[in-house]
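> What follows is a group of structures, each given as structure tokens.
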Structure 1
Amino acid sequence: MKFLKTISVEEFKNILNSIQKIVTDEELIPLEDAFNRIISRNITSTINVPHFRKSRMDGYAVIAEDTFGAEEDNLIELDIIETIQAGNIPQKRLNNGQCSYIATGAAIPDNSNGVVMVEFTDKQENKVLISKAVTPGTFIIEIGHDINKGDVIVKKDMLIDLATLGILASCGIKEVSVYKKPIISLISTGNELVSQDIKKLEIGKIYDINSIVLKKAIENTGVHVNFLGVVKDEYKDLKNIIDKALESSNIIILSGGTSKGEGDIGPKVLEDYKDIEILIHGVKIKPGKPIIFAKLKEKILFILPGYPTSALSCFYVFIDNFLRKMSGYPLKENNSKDIEVGERIYSTVGRHEFKAVKIQVVDGEKKVFPIKTGSEAISTMFFADGYIEIDELESIIEKGDKRKVFFF
């Protein structure tokens, strides 16, 4: 197989940005299952919200004109004819000189056009003394104040967050049409990998980390993940599992088998597909140089390095926002801050390095220090607070320099 020339980080990102968004069908799902899904068509309210006039405050529903002239030294007396709690239907219509006690959110009785806050009243048996006048409309929420019947309340392609769930629920909507999630097949490869069901590790064997860590990272981008298992470094086994993934998913992500060594058969398997386009095989990045990106007609394939730290680094830098674009999820903004470097950091010239760092407080100031372990250790990510980028032409970052730290 012919390997492509190693490219820069920016070149790879530009290639990914050029890939068109996956178009999926829509499905109708219950509202309670719709959190973080993407609306596939405009949603219109079939009711006014609220659909009745209601009070903003605890107080007394009045005919506003009855209160004109009310002051602390000029109290106006009204008859209390009813108590209206939230959820109750008013039973009596107000006439001049009358009022009804009303709770916050309760329905306004007929002929009332204002509410006097309870703080400006003095109840005496079945009467109340008013010490502050109100104008028509005071503390009344009118019909349709929040949403009018026929309004488009949620537009197509919007993400359903908690606030959106709330507004849909307020309109009595029980089901919503959403786009089906893009389907991602995740495969771990390697003769050395075993599942966590194995109680005793043999020499040379290690537990599969990527199937758990990568699966959760991928799910966080708004897609559906099918983990197809751990596959041995055998040509036939890997070919069969990729065939299965191509039939059932939009995107395939493998971890392991990206290098050019004899034991890494991923590139050899891809070579057998007639219409395969190997767009990337190698990025000038540390860790994660041998990443593969390929297209097979409308299907997309990534092969990540096997080391968990390398795989996660590649995922965060390249794949996270790529999958978010495909699913319609909001892109993950870089959470970063400029912090002083606490000790000299070395890097390999010729590779854009994403160096894991930890933050420590020294003499009352936050400073960043490099994590000493490399991509071979899962603890690298565990102990890191984030990473800094080191340009491929940089070999040393001096102590005292300010660098932008990107937090995980």
Structure 2
Amino acid sequence: MWLHPGLQRPLRIVADENIPLAREAFRGFGVVRSFPADQITPATVRNCDVLLVRSVTRVDATLLDGSRVQFVGSATSGVDHVDLAYLQARGIAFAYAPGANADAVVEYVLAALLELAVRQHISLRGRVVGIVGCGHIGGRLARRLPALGVEVLCCDPPLAEQTGRTDFVSLATILEEADIVSLHVPLTRTGPHATYHLIDAKALARMRPSAWLLNTSRGAVVDSRALLAARHRGYPGGVVLDVWEDEPTPDPELVARVDIATPHIAGHSYDGKVRATLMLASALAQHLELPLQSDDSELLQPQPGDRLDLIPPDSRLPETLWLAELVRQMYDIAADDARFRIVMQGGTPAQRAERFLELRRTYPRRRSFSLHRMERAFVPAALQEAVTVGLGVQLIEAETVAQ
């Protein structure tokens, strides 16, 4: 077994089986053993040196007491499943992957907006989108949406305090003025900017009745009972939920009441997950003071079966429908919605939880929009900025296609 120079022995590494290419990324560190998330138990991790998890694994004293774990890596952009104070007290190093799946979540939101617009027979152009939380994900979304003809309002009090920026607006302004509210905040329960139930009954009542609400952050950022009650009263006018209170057992009635429902897979693009894996490998190397040249070019190359050449939609279609037809070739969010609704029907809470997790474990390969391409000549001139800047698709000349 080849080891990185400087390592005296191979490390024992336990990884969630849903972390792609863990063996490839961590080769040279030691032996990687992969397990389903529900099998990452105190007994599994007791004798390992490195633990690699996703958001479904709670990392705390219950899991780690009595273990030899010295490094925990979470292939996620959030850390609400990790007891950071406990890790610090135990001297256990920690790393996570903020921003690794940011493009994937942005692409999910774009797909959801276009799908919902088509279902409601409206155009996105001229709509006002309020983005709550403008970090890795919200910031990228704010930069891409204007290319779709959308006005953007941003709210992020902690970022405003850190940077001194004056272009943010209040949450109240977004609730009252936005046609679409998209949530991209961490889940925090204490402090001046706590986000637990940030969108509660009062917040929902301040929104325009026709407004849409999208949550791809954490389930408890939205008060589920309040949202269900609001939907019974006929508002908000559209709801997209990828995250849920009480995951992996969301309320089946709420699932049935929202417009688009998915099992916490917004960030599950292949590219985003691989980048998270590589970020953790780099963090471990830094922790061990080992040189590591992280090269993701090979691991992120197109794979057999990836369909990256796009078919141009009918040029006679309205703008929003044309863009929606294009996006469906890259990511069919309606298919994710349909699969989720099927598995949430019937059964006990434990059975539904297992189905929820199984959808995540077996999620199909989804490639980044930026890898897709189409011939420039087939894109109406008025939509080229939307396609390249908004969606991130490559426009190529006919000669390139022929090569």
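> Work out the source of 7.2 here, i.e. which of 1, 2 gives that when distance in nm of label points 7 Å out along Cα→Cβ at positions 99 and 355 is computed. Provide the component values of the computation, followed by the final result.
Details: 1: 7.2; 2: 3.9.
Going through each structure in turn, the value belongs to 1.
> Please compute distance in nm of label points 7 Å out along Cα→Cβ at positions 75 and 379 for structures 1, 2 and give me the label with the greatest value.
When distance in nm of label points 7 Å out along Cα→Cβ at positions 75 and 379 is calculated for 1, 2, structure 1 comes out on top.
> Now for a separate question. When mean count of other Cβ atoms within 10 Å over residues 235-242 is calculated for each of the structures 1, 2, which structure yields the highest value?
Values: 1: 16.8; 2: 22.6.
The structure with the largest value is 2.
> While we're here: Out of 1, 2, which structure matches -9500 when helix-only ellipticity at 222 nm (-39500 (n - 2.57) for each DSSP H run of 4 or more, over all residues; to 500) is calculated?
Structure of origin is 2.
> Between structures 1, 2, where is Rg/Rh (Cα atoms, Kirkwood Rh) highest? List each step's numbers first, then the result.
Values: 1: 1.21; 2: 0.97.
Checked 1, 2; max of Rg/Rh (Cα atoms, Kirkwood Rh) sits with 1.
> Let me ask another. Given a computed value of 1.8 for distance in nm of label points 7 Å out along Cα→Cβ at positions 267 and 307, which structure among 1, 2 does it belong to? Each step should come with its number before you reach the end.
Numbers: 1: 1.8; 2: 2.9.
The read-out comes from structure 1.
Laboratory data are not the source of any read-out in this text; all were calculated from the coordinates shown. Being a predicted model, the structure only gives us computed values, none of them experimental. Cβ atoms are built from the backbone, for glycine too; each structure is taken alone.
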